[in-house]
Structure P
Amino acid sequence: MQNRTETLLQQISRRILILDGAMGTMIQRYNLTEEDFRTPELASHHKSLKGNNDLLSLSRPDIIKQIHREYLEAGADIIETNTFSGTTIAQEDYGLSHLAYAINFESAKLAREVAEEFTAKDPSKPRFVAGAIGPTNKTASLSPDVNDPGYRAITFDQLAEAYSEQVRGLLDGGSDIILVETIFDTLNAKAALYAIQDVYEQRGIPLDPKEGGIPIMISGTITDASGRTLSGQTTEAFLISISHVPLLSVGLNCALGAKELRPYLKVLAQKAPFYVSAYPNAGLPNEFGQYDQGANEMADQVRDFLKEGMLNILGGCCGTTPDHIRALAHMAENFQPRKLQEEIKEEALD
């Protein structure tokens with residue numbers, strides 16, 4: 001029987017794969033209360049837990065599974081686990097570092113169950129689970145204290161240790177892909193990559209997906225019109241910094257809408273030896289921090305990416321909903337995916 005990595009590689013070489021949209025945007029629709037975030041074991045926890053969305057995989061798995069279903073029904077090929085803040089570092093704010101492994105394991109397990117459910121309905125459209133690794137709320141490259149520029153709130157080793165635990169939980173729960181996303185500090189991302197490599201080595205998992213390894217996706221964040229990450233790297237510098245690992249894809253997400261993302265995405269499309277992904281926000285936030293861009297308007301802006309053959313994986317970040325993903329999936333059917341240089345050479349030989 002063909003394994004899921006082989007199936008994924010076949011699918012991505014043939015068509016543009018659709019990633020899901022924003023988990024947080026969908027969770028907001030439920031108007032949850034403090035009690036929704038508390039499991040029986042956390043009934044008397046001393047800190048407020050409202051807003052700890054990753055915890056809902058333990059306290060309200062029904063909601064998380066329903067959101068996954070809505071994105072799959074909209075046409076998503078890949079759903080992300082509900083683990084953006086699933087490290088001991090990020091969970092420390094809530095006094096829940098001890099639950100990091102459980103959050104990742106259960107989140108991946110929930111997504112796996114729903115993905116299998118949809119694959120069984122239509123085996124010609126297999127669905128995949130991306131174990132989501134966020135940037136944490138600390139940066140290894142920058143000081144949080146303007147009066148002490150040499151100070152760091154976190155070390156590389158601390159980040160790597162936290163990421164290792166997250167990776168183990170995501171793999172044990174059934175993730176098909178490991179996705180390091182919303183990277184604003186490449187040093188954090190390099191710690192995540194180090195952790196992934198370490199866990200893979202311990203478990204005898206090949207690093208290269210072409211050798212049967214569990215694929216790794218990387219997605220950075222260009223924070224403003226300067227075209228740089230928060231830690232100051234240009235898109236090309238970011239690409240070079242993470243290209244030592246045989247990635248499935250490299251891409252950009254968050255911070256910007258599709259129109260604003262285009263010039264930086266073009267750099268990746270021209271230079272990356274990997275597949276390219278993009279999941280922009282639904283435009284730029286308004287003065288209240290809300291995202292007003294509708295599904296059709298977003299699809300119209302993304303069309304330029306597809307016309308120019310820049311993408312292999314397409315989805316949505318902040319403000320996007322199943323309506324946005326449905327519009328993107330429908331549009332992507334009309335375009336061919338970006339070809340890797342090796343694929344172009346193989347076609348020329350044929």
Structure Q
Amino acid sequence: MNADFILAIQELGKEKGIEPDLLFQAVEEALVTAYKKNFGSVQNVRVDMNKLSGEIHVYAQREVVEGETAEANEISLADAREIDSRYEVGDIVETEVTPKNFGRIAAQNAKQVVVQRIREAERGMVYERFSSRENDIVTGVVQRIENKNVYIDLGKVEAVLAATEQIPGEVYQYHERMKTYIIEVKRTSKGPQIMVSRTHPGLLKRLFELEVPEIHDGVVEIKSVAREPGMRSKISVYTQDDNVDPVGACVGHKGMRVQTIVNELRGEKIDIVKYSEDPAQYVANALSPAKVVSTQVDENEKICRVVVPDYQLSLAIGKEGQNARLAAKLTGWKIDIKSESQAAAEAETEQENNDQD
């Protein structure tokens with residue numbers, strides 16, 4: 001094995017970010033296997049490779065034992081002391097057994113092992129890099145679409161956007177750049193598998209963290225996210241700083257910040273509401289853009305009964321109940337919505353019943 005091969009290993013290790021010593025160690029281990037395979041040896045051997053010249057030496061290792069030897073990996077104390085009088089029982093005697101044509105065999109095996117070890121090391125580094133980024137956003141390029149799964153190039157690895165994690169109705173174009181949310185990183189025999197999502201509520205949260213400096217800096221806090229991907233989302237925000245408007249910070253000048261996020265989510269509508277520790281106020285805020293006349297909270301059943309103007313009832317409930325459903329998901333409260341005329345009619349009926357009693 002020549003010096004050029006040794007230099008190539010060192011350069012390759014540096015280029016791939018792998019310690020060259022690890023590659024040399026792997027090569028030596030492979031050469032031990034190659035020696036035993038090609039020369040039918042059952043002896044324990046050690047391969048020593050000069051990291052400057054590439055010169056290789058193979059040494060058979062035998063343990064010094066008392067009396068007669070029964071194994072190929074043993075040598076009697078008497079025979080060992082003929083080699084060196086200082087040997088004692090339990091010592092290891094090494095004898096060079098390097099074959100004449102071992103260099104050619106060694107080079108073939110070394111090349112295969114170095115390639116394999118680099119591949120394993122790269123997979124390990126990719127796994128470590130992305131496993132620490134679970135629940136974070138990554139930007140990638142759509143590489144291909146197979147069986148409804150979208151494969152996204154993240155640089156040194158592909159991420160899988162499964163059909164269940166895709167926004168309904170969203171169309172993906174080849175070579176299109178997009179942001180996704182890492183939900184899981186798994187080790188597999190073919191390397192790390194990265195599962196990403198476009199529907200996870202965490203995607204919306206991370207997009208706001210990227211776009212709104214006040215959230216990134218911790219001045220404004222995202223309290224809750226409720227999302228129906230591709231349709232509508234609600235996000236509640238809070239701040240302890242009286243000089244900061246948390247909703248205004250998220251909306252941005254002329255709505256630019258929230259519009260950037262809406263564009264990334266292909267037109268998904270986003271309601272930003274102010275969080276309140278008062279459940280009645282929080283629910284009223286969550287029903288935005290509808291205006292609330294009054295709220296009544298039942299702590300035991302965790303139900304909030306809400307009255308809205310007659311003309312706002314359909315807005316409060318939303319198309320197919322979407323606004324009310326998202327508000328309930330956002331706040332964690334069951335919400336019972338009635339119009340003023342409905343509430344008045346119920347109150348009147350209740351009063352009549354009481355009078356009759």
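What the table shows:
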item: At a computed 5.3 (distance in nm of label points 7 Å out along Cα→Cβ at positions 56 and 264), which of P, Q; result: Q
item: Structures P, Q, by FRET efficiency 1/(1 + (r/R0)^6) of positions 184 and 200 (r between Cβ atoms, R0 = 30 Å, to 0.05): label with the highest value; result: Q
item: Structure responsible for 9, with relative contact order in percent (Cα under 8 Å, 6 or more apart) calculated and labels P, Q on offer; result: Q
item: Label whose coordinates, when Rg and Dmax of the Cα atoms in Å is calculated, return 35.1, 121 (choices P, Q); result: Q
item: Source structure (of P, Q) for distance in nm of label points 7 Å out along Cα→Cβ at positions 8 and 328, computed value 6.8; result: Q
item: With distance in nm of label points 7 Å out along Cα→Cβ at positions 64 and 312 derived as 9.6, matching label from P, Q; result: Q
item: Of the structures P, Q, the one that 3.6 was derived from, the read-out being distance in nm of label points 7 Å out along Cα→Cβ at positions 96 and 232; result: P
item: Per Kirkwood radius over Cα pairs in Å, for residues 88-255 alone, the highest-valued of structures P, Q; result: Q
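Readers should treat all values here as calculations from the given coordinates under stated rules, not as data from a laboratory. Predicted model, so just to flag it, every value in this text is computed and none were measured. Cβ atoms are built from the backbone, for glycine too; each structure is taken alone.
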